[in-house]
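J.: Down below are the structures I want you to see.
Each reported figure results from applying straightforward, stated rules to the coordinates on display, with no laboratory input. Predicted model only: the values in this text are computed from it and were never measured. Cβ atoms are built from the backbone, for glycine too; each structure is taken alone.
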Structure P
Amino acid sequence: MLTLDGTRGEGGGQILRTALTLACLTGMPLRLERIRAGRAKPGLRPQHLTAVRAAAAICAAQLTGDAVGSQTLTFTPTTAPLPGDYFFDVADAASGGSAGAVTLILQTLLLPLALAAGPSRVRLRGGTFVPWSPPAPYVMQVYLPMLAQLGIEVSCAHPRWGLYPRGGGTLVAEIPGGATWHTPPWEARGPLQAVTGIAFVANLPSHIPQRMSDRARTLLHQAGLAGQIEPQHVPADGPGAGIFLHARYAHAQAGFCAWGRKGLPAEEVAASACAQLVAYHRSEALLDPHLADQLVLPLTLAGSACILTVSKITQHLLTNVETVRLFGLQAPRVVGPLGEPGALILEKMDD
């Protein structure tokens, strides 16, 4: 049994989710200790517990410590990942509901099910556009298209938005299974083809998304970028607002978002997302900061040599790389200081 210290790296849920994915794929029994020990609310939160139980469902894993607040977990797979029709609701792990991020749960399950022997359908309910996690538009427009270039084809629908604190959003993924890896086609991102986006609100006045949209177009124009940002009302259980910007290049995708909150002007929300996009664009790097850590596992499993530039090295990236190595796999090497531009380098897989 592999024992991992949950305080390694960024010390949050990242090491848990990566370890669950790798345990499903390798069949290696896993014990995690001191899970999120340094957080204000340590241990498993509803989002993490749902990911644990979801991962256990797809490989019939035996569990101990699967409870909200638990800082110790054992996870023992008893079978290879099983294709099927799955439904997981974060609210089942939390009295009174939860806006825990279902996109992170999907990413925990996606690779094991993509490599399973048959097709799967995964339906998730919870938060789909919440802080500290990739929003559903990012997963659909950035992460999944980049995965497709590696041979992992997944289609995804987002019929209802889940916003903090109520959640209740839905995400549905169709995963064909039986994937075969392709050699990563990336060397440089190529020329910018389009910047598009959505400035959205749920159950709030129409002037808010219009102000976000107007401000985003103005700031992008000032940076020499043309953007099509659509103001929209979206279906959700409670009020909320935010913006998502998608930069599409010839050979890469990148995404940036910001969340509204009470007392924060709509124009400042738009400015935050625009500043992230412009910084990435000017870096000339291939991968945005968040995509870099999300591609560590697919790149490791694909096993092809590559050098991918990254606009900013994050602690999540370093945590993912270290976790992969603890499983005895050949992870990409990170070059560059934390918080600065760098690169992911994957040497040819050892024979």
Structure Q
Amino acid sequence: MAARKKSFFDGILYVVNTIIAFLLMASYLAGYIDPRIVSWFSFLGLAYPYLLLGNIIFAIYWALRLKLKIILPTLAIALGYNQLGELYQFRGGNQVVASGTTLKVMTYNVRMLNHYKWLDVNDVPQQIEDLILKENPDVLQFQEFRQLSPKLQVKLNYHYSSFKEKTGAVGQITYSRYPIESSTTHEFAIPDSIGSKGKALVCDIDWQGRTIRLVNVHLASIGLKDEDYANMGNLSDKNQDQITKGLNKVGGDLKAAFYRRAYQVDDLKDLLSESPYPIILAGDFNDPPSSYTYNTITDSLTDSFITAGDGLVRTFNRGPLPLRIDYILYSSELRCFNYKVRTETLSDHYPVIAEFGYR
């Protein structure tokens, strides 16, 4: 009788494993299927870390039971082998390079420097100034930057912003230690009916006698509010109607953001293809590595995390998913030496830092 119950239980588990395995395999298509055509794959792409973890747990369980059922989760994981490197990197740490020989780039969505007191921290601007001083980047790219009075102290000689520099103005800004030879703000070409277009800041800097094109982007936000994250974290406290209503709202917001980013990234790729110079593209993409956004843009650029990252990294510190949605990407004329993410909670994002040299 006990053996029969155990066999029945294993059968139920294998049904669940089969569903999770096929969902994991379907999530691999998220990077290739335009969400404007089919959006469900984009949702699965967001769930990729959990689907992967579920299959790993099942694989371990079947292995301990010495069951051939281990083949299914193992196969599902193996089919996405290339995607594993976008989530986790096995490395021994950063390289040691001579001071002043690399171009150190930092990107950071600072969430308006906590102007609306989302964080219970009084001195966020001062702590961000201290962080910048400690890291001493050559290039600093902010998203959701708010102009303060007095201004945030950034000891870099040159800067370019997407907004009129008056107190209270919000947008993107790029600072550089090296001369900015030219600069422009590119508004993404997306239909007016989709929502706000968004912008890319383009700055050409002179470094070591050559020109590098810096691109600072903030792609369409998911648009979830504090209560949305709170609701997702407290589903057990809700009744069925509340859960359904909340999930429908979150799903609708996500779908709208998928659409906007698809238009933005297609236009961004065209913009980058016109560059006569090596490119460093950095910013808040609001999409994980399993997404159409990421796959489209890394077709021509390299992710600095894959080149020089270590371990499991998250750059967005809210919500249940360990999301890496802030990137520093670069073109083939450059080489990435070091990569890291600082984990001070001074925004809903963490700053990403990478160092580069010429090949």
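J.: Name the one structure among P, Q that helix-only ellipticity at 222 nm (-39500 (n - 2.57) for each DSSP H run of 4 or more, over all residues; to 500) of -11500 was derived from.
T.: Only one of P, Q returns -11500 for helix-only ellipticity at 222 nm (-39500 (n - 2.57) for each DSSP H run of 4 or more, over all residues; to 500), namely Q.
J.: Still on this structure, I have one more. Check the numbers for relative contact order in percent (Cα under 8 Å, 6 or more apart) across P, Q and tell me which is largest. Mind showing how you got there, number by number?
T.: Values: P: 13; Q: 20.
With respect to relative contact order in percent (Cα under 8 Å, 6 or more apart), the highest-scoring structure among P, Q is Q.
J.: One of P, Q was used to compute semi-axes √(5λ) of the Cα gyration tensor in Å, and the result was 31, 25, 18. Which label is that? It would help to have the intermediate numbers written out before the result.
T.: Working: P: 31, 25, 18; Q: 38, 24, 20.
Clearly, the read-out refers to P.
J.: Identify which of structures P, Q gives the largest calculated value of mean count of other Cβ atoms within 10 Å over residues 194-201. Intermediate values should be presented prior to the final figure.
T.: Numbers: P: 22.0; Q: 18.4.
By mean count of other Cβ atoms within 10 Å over residues 194-201, the leading structure of P, Q is P.
J.: Can you tell which of P, Q yields 0.10 when FRET efficiency 1/(1 + (r/R0)^6) of positions 50 and 122 (r between Cβ atoms, R0 = 25 Å, to 0.05) is derived from it?
T.: Corresponding structure: Q.
J.: Who wins on mean count of other Cβ atoms within 10 Å over residues 322-329 among P, Q, i.e. which is largest?
T.: Values: P: 17.5; Q: 23.1.
That would be structure Q.
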